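Undergrad: These are the structures in question, set out in turn.
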Structure I
Amino acid sequence: MKELIPADKYGVFADTRDIARVNSLYVARFFEKEHFHVLRDIAKITDTNSGLSKEFATSNFEPAYYKDSTGRKLPCYMMTRDGFTILVMGYTGKKAMKFKELYIRRFNEMEQFIKTLVTARREFPLLTENINLLHENPKPYHFSNECDMINRIVTGMSAKEIRRLHGLEKGKSIRPYLTDEQIKMVETLQKVDIGLLVSVPDYQQRKRYLEWYKTKLMERSA
C-alpha cells in the first residue's frame, strides 16, 4: 500500500486516501504476539459468520504483503483505527492496556496530521507537493509553518485567525474570503517559496525574502 505520510516506529501511517492505518506486523510486535496469531484473530473477525458486516471488514482490514528476511512474500493487514480497535479489544493485561493507549494517541496525532496536510494541500498544492519531496519524513509543522507564513505576509493573519474572524470551522477553506489580489499574491509567493525551501533552510530568512518580494511586486503594480 502506498503511503502519503510514512509509517512511524509503531507502524501508523496515512494512505493515499488520507486514512490513518497501522500495519498488523507492528501490532504483533508491540503487543508481543506472533504475527500469525494476529492474522488468525483478524481472520476470525472478518469471517462472514463473525457478525461483522462485509462492508466494515473490507473498509477497515485491507490485505497487503511484505517480504521477510529471506525474501518470501507474506501476508499482513493495513488496519484503520476502527479495525485496530476491534482487533485489540480482547487483548488484556497491563502491557496491552499501555499499548492500546499509545496507539490511540498515535492515531489521534496521525489524523490531526492528515487534516493539516489536507488543508495545506487544498490551499497550497504546489508548496505541499514540494515539502513532501524535500522531507523524507515530513512533520505537521513543515506544512503549517510555511502556509501560515505566506498567509501572514499576504493578509496579516494566519489561516486560524482568518477562520476565527469569519466564524469558520477548523479546516474550512479560507480562499473564498480572500480578495482576487490576495489569492494571486498567495499563489505567487507559494511558487517563490518552493525555490527558497531548497536554497534557504532558515525559516526567518525565507520569510524576509518573501516579504521583500511581496513589497517589490506591490511597488511594480502601483
Structure II
Amino acid sequence: MNTRLVIFDLDGTLLNTIGDLAVSCNHMLSLRGLPQHTYEEYRTFVGNGILRLVERALPENLRTPEYVKAARQDFLDHYIDHIDAHTRPYDGMPQVVGTLHGLGVKMAVASNKFQAGTEKLIREFFPGIDFVAVCGQREGVPLKPDTALVDMIIGMAGVSRTECVMVGDSCIDMQTAHNAGITAIGVSWGFRPRTELEQNRADYIADTAVELLRILESL
C-alpha cells in the first residue's frame, strides 16, 4: 500500500450510532412534550454535530439559541450514559481496522461528534488500536467540512497529503477531503444515500467493508 494514513469518519462509517442518537434525542423531546421522530428522519438530521442535530429535531418556532442550548444539555445528559446501548460496528469494519493496523498503516478518526463521546466509542469498539488521533468536536475548532481536524491529524501523522485518504458516509466527509486535497472514499452503508456521495465527487465508493479494504490496498 502507498497509503500511509487513513482518516475515518465515525458515525455512519465505523459505527452505526443512529439508534442511540435517536433514542436520546426523542428522550429530550419527550421531556419537553414535543413530537418525536423516526430513525429514518434522524439519518437526515445527523452529520453536523450535536447542536445541529438537536436544532433540527426541534420545531422551527423553538430553535432559539437559548432553547437549543438547554435542549442540547438534556440530550447529552441522557446520551453520555446510553451512548453504546444500540451502537455497533458495521459489518467487517473491525476487520478492516485490524488489517490496516497489522500492515502498519496509520489511522485516525475525524468526527463532528463531541470529543468525549468520540473517544468513549473508539475505546470500547476498537480496543488495542493505536490511532494517531481521535478527534471530535471541541471548543474553538470548526466542524467538518472545514479542514482543521484533518490538517491537524496529517501534521501529527507526519505524512504528505498524497499518502492520505479520508473515508466517510456523507457529503460532509467528501467535501472535507476535497477541501483538504486528499483522496475521498465514500461508504454506502451509512446514514446518507449513495447518490449523495456521487454528487459530492467521491473518488471511490465502497458498498462493503471487503470492497473498502480492496480500494485501500490498491491506492
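Undergrad: When FRET efficiency 1/(1 + (r/R0)^6) of positions 76 and 196 (r between Cβ atoms, R0 = 25 Å, to 0.05) is compared over structures I, II, which one is greatest?
TA: Of structures I, II, the maximum of FRET efficiency 1/(1 + (r/R0)^6) of positions 76 and 196 (r between Cβ atoms, R0 = 25 Å, to 0.05) occurs in II.
Undergrad: So helix-only ellipticity at 222 nm (-39500 (n - 2.57) for each DSSP H run of 4 or more, over all residues; to 500), computed for just one structure, reads -20000; which one of I, II is that?
TA: Values: I: -20000; II: -14000.
The read-out was computed on structure I.
Undergrad: When relative contact order in percent (Cα under 8 Å, 6 or more apart) is compared over structures I, II, which one is greatest?
TA: II
Undergrad: If log10 I(q)/I(0) by the Debye sum over Cα atoms at q = 0.09, 0.15 Å⁻¹ comes out at -0.34, -0.93 when worked out from the coordinates, which of I, II was used? Walk me through the numbers before you get to the answer.
TA: Working: I: -0.50, -0.97; II: -0.34, -0.93.
Working through the options, I get structure II.
Undergrad: In terms of mean count of other Cβ atoms within 10 Å over residues 12-19, which of structures I, II is highest?
TA: Result for mean count of other Cβ atoms within 10 Å over residues 12-19 over I, II: largest is II.
Undergrad: Among the shown structures I, II, from which was the value 3.5 of distance in nm of label points 7 Å out along Cα→Cβ at positions 100 and 132 calculated?
TA: Working: I: 3.5; II: 1.0.
For distance in nm of label points 7 Å out along Cα→Cβ at positions 100 and 132, the value 3.5 is produced by structure I.
Rule-based calculations on the coordinates, nothing more; no lab input. Since we're looking at a predicted model, the values are computed, not measured. Cβ atoms are built from the backbone, for glycine too; each structure is taken alone.
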